[in-house]
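Q: Below are structures written as structure tokens.
Please treat every number below as a calculation from the coordinates, not as lab data. Model, not experiment: these values are computed from the prediction. Cβ atoms are built from the backbone, for glycine too; each structure is taken alone.
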Structure I
Amino acid sequence: MARFLPSPNGFYGWRIAWALALTQTIGFGVLHYAFGVFVKPMEAELGWSRAETSAAFSLALLVSGLAAFPVGRWFDRHGARGLMTAGSIWGALLVWGWAQVQNLTVFYLLWAGLGLAMAMVLYEVAFAVLAVWFRRYRPRAMLVVTLMAGLASTIFVPLSTWLAQAVGWRGALEVLALIFALGTIPLHALVLRRRPEDIGQRPDGELFAGSSSRPLPEPSVSVKEALRGSTFWWLSLGFSLSRATSIALTAHMVPLLLEKGYSPALAATAAGMVGVMQLAGRIAYTPFSQKVSPFYLSAAFMGCYTLGLLGLLGLSGGTGLWAFVLFFGLANGSISLAKPALIAETYGAQHYGSINGSMTSIIAVAQTIAPFAAGALHQLTGGYNAVLWVFAMLAAASALAIALAQPKTTQGLTG
């Protein structure tokens, strides 16, 4: 009987996974989480408003999402090595340029460029690499990367704060640009490889025993076939709504909790505990993803957004707060794994970059609009209750859409 054996020479894919775990931690720390640290000192020196500074980060997220499709096509054709190396160089130069900024228009141009850098070096490309190198162990490899990257805010928010106090916000950004360059360029350039077959290995590092048999190939669906199928559009709708919920509630979390009557210290503690529960969500999602339908599992985790928001609406005092922290954190953690897992499971690795990029471009519009929509609804109604109800319903619709995305048959992917 044909069987799989572990590669006797060790599997290179795990070296790639650990390298990406480090570069994703640095990438998210510098390109995402450091921004909030420098908002107030920038505004104090340059006289910009909160709306003006916040718009730059929203612009970066939009550009990152819209660039996902061309970046994904490049990945499918050429691999990640040159792409992520170039993105690291580009990102380091732009962070250094941010340290020199004096003009608001230049600031926006820099952050539009940083949005492109995000598309080239963060999760979307990293997960595409793992989709190529892993099959059976794909969830485990993604967990390695996301668990380590989950520490990005824990490391880089206090580091950025300390640097800003020690050498000023401009000097702090110059140091972060150097950290980003030294921590990501060499690993992307020297460790990444396009596919395991190029170095004489198979996905997962397994050798197939039995010359007359071969392992069953995973799905290989083209972009056109994927776009013709209902699964792609249900997933796009589901993850657009869940990401909109995640981004909007994360952006408004502290003012929302303060309005609910929680103290500033408790609101800050709750926001930090959401991060802890995100790690728990990733740990919980991974083993179950290999035992039950990943579509129904992902739908259940996305439904946790609704439970968390209803808890905040319907339960009083600390009970409602910690119900929100628990369920919102579980959903927020699992979403990082759910989308790449479902795309790889459904469509395979050959066109993963292009299919994921197409979906990410759709999601980008929703997640860019969501924080502004939440703010407008708060201003219109005079409170956050209406915001919580709307996003609780959107999250429930997200869970339903992802459950409906489950293909009935292999042919159902294209029909």
Structure II
Amino acid sequence: MKYIKTQNGVISTEEKNHVMRLAQGHAFLQSSPPSGAVEISPLDVGAEVVRLRDEISDQLVGMEHAVHLLAMGLVSGGNVFLWSLPGAAKSTMARMMAAGISGEFFSLNLGPDTGKSDLFGPPSLSAMKKDQWDRAWSRVATAHIALFDEWDKASQVVHNQLLTAMEEKLVTTNNGNKTIPMLLGIAAANDVVDPNSRNASWDRLLFRLQVKYPGDYQSLLTVAGGRQPVSPRLEPEDIQLIQGWVDNKAIHLTREIREAMSAIYAEMKRKGFEVSPRRFVRWARAIVAEALLAGRTEPEMVDLYTGANILWIKPEDMETVQKIVGASSDPEKAILVQAEATIEGVDQELVKLTKDTPNVLSKVMDLQTGLNAHRKQLEGIRNGGVQKEQLLKKIQDLNSDLIDKASEFSA
């Protein structure tokens, strides 16, 4: 058994004599460590998660953000929703993440006929022989990381059962609640499913990200693509403890961070965006997790930018939410994200432009104006690093393409 020392006690997986229940019952705050338990450091666990994250990213192309979000979910205990077209390596990175923590992995394509036996295992034959009812518990009930694809195809009953498992780490049975070892739940679909503030299922999927196909297909032929085994760096107990540590730390954020979170919430509310209390509290855990993955035990303002993947409800609201969160937390990060989105949009529009497009020259000029506005913003930031240089190069290339188009259409 292991434990993590904190300012107000120790965190372990032993429930006996606990002071506080943490991470949905995966860990407990106690006044003293269990007998014979070995102390571990949250920074050491965080560093191993980072190494695992990077090892997975090295085998995949263009998946760095998605893999980082899975690592965030693993450390904070928050569920992840990924939407993309098929074949974007969602299952591969989830399976690799499970291998890296020596955990059990389960994945299932959901459908309208998915039932409880598909999720939690068939009826137990041995129990039937004794005239009793039970399940041969397996699948979701024994997995540490689980991926549920085609999330939009499942019934509301299945969503409720899965979200109880993913959120509360429980399965409801005829004999009461059964605790399960789930550490990370991942929902996936080809599109966003009923995004509104009254959809309880949507509200419980904490981290949300659109996974796009990579821009460089040639690189797909030069990486392992998940075929190379990842190093088992951690154990499920380590993740239980770090989720407990993150949960406990989120209750003790500095006044500066709490006030900044409240200011962001107030600005979002002023602009008509609703954030449930549940998401606001889980955002605090994500902030702590982001700091930990950056090698810090104390969150800083820059860590609030995690809200960009948490606080929006509808996809069309993402850009506005990024600006609101970025303005208070990490303005330079917000500039990079917004520039990347604009570049992608211009690239897509460029392909559609033809000589017959109405007001085509005016549209070309509008696209150039948008690109050049982002270019000026990018040139003004200090810490953009390689990403900044890559975005400036893309803007330069797109401007050249737009000039060529304008010349072609003017001829």
Structure III
Amino acid sequence: MIGAVAAGDSTIDHLPDGADVTTTIAALAALGVAFEQPTAGQIIVHGRAGFDWAIPAEPLAMNNSGTTTRLLLGLLANPAGPLMLTGDQSLSQRPMDRITDPLRLLGAQMATTAGHLPIRIQPTAGLQGAAIHLTVASAQVKSGILFAGLQAAGETTVTGPVHTRDHTERLLAVAGAAISRTGLTVHIQPLTRPLQPLHIDLASDFSTAAFWIILATLLPQSQLMLPGLSLNPTRTTLLDILARMGGDFQVVDFARTQTVEPQGTLAVHPAGLTGTTVTATESAQAIDELPLLALAATQAAGTTTIHHINELRVKESDRAANTEAILRACGAAITTSGDDWVITGPTALHIPVHWPKLPPDHRMTMLQVAAALVAGGTVPDHVAAAVAVSYPELLNDLRKLVRTV
């Protein structure tokens, strides 16, 4: 998205091939952005040197990508003509007023459907910078507001309850935006000239790697090396929690060349874990990893309490309820107390006679796979289609790395 508004050609290497990426590329192409993909995993984005979008006659299909939706709403906060964003059944149930409400404070003209997709966007007379205070920790919402702030008159600030993932801030700084952070507040100034193109070699996604980190921790005799892994400290809260539980892992090689984000090789070994308390702040920072962390807690000695799980209920599915269903089906002792999980271990998991019926949510499918392997079973059916959103190569990687597959 940053490359789309930059002046010149941006090159991105090691681009994932998940469905969310495909959705983003298709939406930007409909808005007039030209792309080349000379080799697998590489894309060249021909920037438009600003926010002068083509206005497509058809709605922009967000499919199942909440990330694309929330960030794109910020990019499109002041279009030259009317636009509409639509989503699939799952995405259309997810709350969007948490991004449209603050964008309206900047002057955007956006009409949701009872707080959800479809969303209609109208041109405005111009955006005005504002001080935005978020009550929900969301890097996606923050990023969408920052994109709109680039187009506003005057400074825009975004203050959140915790310091969330900062990938967008880092990339915007490299591209030449006037952006800074003071405590929990991010400041961004309107552009006085177009952003510079990016030349990025992407590190491996930490949330995807969390699947392997948890498996290598729980499966005896595992040996795992994850090269080129993003070690951005706003993404690696799971490692802080695992370390406190007794996890055995080391960063064995930091990238020697200068990169936008810290990256390196993580070595992971099996470990006996002990229970811990995961704070609300840690949960907000590791929200995508909480289901896998709950699985790890079933194998930890003692009680693990994970605070502030309710945000999981408004993801691609109700991940709090689905995590509980998967783990309970395997015999885990997990209960809900208000906004918290309480998990007692260690518990010898087993393969259920019937798995609970799950929605097509990639992270729930990956949790089901991990739970099956920890229980000594094999990979359930239906995996390939469900994980295509984020990890199309999961089955191939499982066949290479896990003997029981």
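Q: Matching task: 12 is the computed value of relative contact order in percent (Cα under 8 Å, 6 or more apart). Pick the structure from I, II, III.
A: III
Q: Once distance in nm of label points 7 Å out along Cα→Cβ at positions 107 and 259 is calculated for every structure in I, II, III, which label goes with the largest value?
A: Largest value of distance in nm of label points 7 Å out along Cα→Cβ at positions 107 and 259: II.
Q: Quick check on the output: 32, 13, 7 is semi-axes √(5λ) of the Cα gyration tensor in Å, for residues 11-74 alone, derived from one of I, II, III. Which one produced it?
A: Values: I: 31, 17, 6; II: 32, 13, 7; III: 19, 16, 10.
Comparing all candidates, it corresponds to II.
Q: Of the structures labelled I, II, III, which one yields -9000 when helix-only ellipticity at 222 nm (-39500 (n - 2.57) for each DSSP H run of 4 or more, over all residues; to 500) is computed from its coordinates?
A: Going through each structure in turn, the value belongs to III.
Q: Using distance in nm of label points 7 Å out along Cα→Cβ at positions 291 and 395 for the comparison, can you identify which of I, II, III gives the largest number? Mind dumping the intermediate values first?
A: Details: I: 2.4; II: 3.3; III: 1.9.
Between I, II, III, the highest calculated value is found for II.
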